[in-house]
Structure 1
Amino acid sequence: MSGSTLLDDLNAAIAIKPAFGESCNHCGFCCLMEPCITGQAITGKKYGPCGLLVSEGGLHKCSLVVTDENNVMVESLGIGAGCCAETQEETMARVASEFEL
């Protein structure tokens, strides 16, 4: 994320983001959009990119999680449970299918 704009980071994340519900690939889209409840509680920030998001080698991780195996944070944050963030296109497609539009 260094040297780039938020729009650059979001476009890069969207380009590799898995579909909603598919396995997480650490694209960072969810955390770039907004902090989770834990991030909000720790940083006090409710909107915009989470201040706990760190980038390494094109992958994004929560700074609260040092490794993917070591702590309760992995489970409580839903890391590895599947993509939890919908793009606007995914939301529109879901709503259209629910209402058979």
Structure 2
Amino acid sequence: MFDEAFREVINDAVTAALEPVLAELSNLRRLVDARLPDRWLTRAEAAETWRCSVDTVDRRIAAGEIEVHRIGRAVRVRLPVPDPDKVARLAREARP
């Protein structure tokens, strides 16, 4: 009984400690996947990657900013790789 309680406490502590690491790993994986040139995403996956709404993705598709491939009713998008200089400039401007 003591071993089971001890195991549960350790398991909870390890899970709590790894949670932020796993979240960051998931974010990094999304960023890497978005930069792969042959990775086609659904509109929802693109919105999740960019942390925006599907409507925003649709507006960017309509504006011609995102490459689109349609197969019947299915829509796949290839996200452009962001310009590192532009990203750095936007990050500096966003800081107070």
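No value in this document is a laboratory result; all are computed from the given coordinates. Fair warning: this is a prediction, and the values are worked out from it, not measured in the lab. Cβ atoms are built from the backbone, for glycine too; each structure is taken alone.
Side notes on the structure shown:
- Structure from which 13.6 was derived, mean count of other Cβ atoms within 10 Å over residues 17-24, options 1, 2: 1
- If helix-only ellipticity at 222 nm (-39500 (n - 2.57) for each DSSP H run of 4 or more, over all residues; to 500) is computed and equals -21500, the structure in 1, 2: 2
- Largest in mean count of other Cβ atoms within 10 Å over residues 49-56 among the labelled structures 1, 2 is structure 1.
- A value of 28 for relative contact order in percent (Cα under 8 Å, 6 or more apart), calculated from one of 1, 2, originates in structure 1.
- Origin of the value 2, 12, 22, 24, 20, 11, 5, 3, 1, 0, where P(r) over Cα pairs in 5 Å bins from 0, in percent was derived from one of 1, 2: 1
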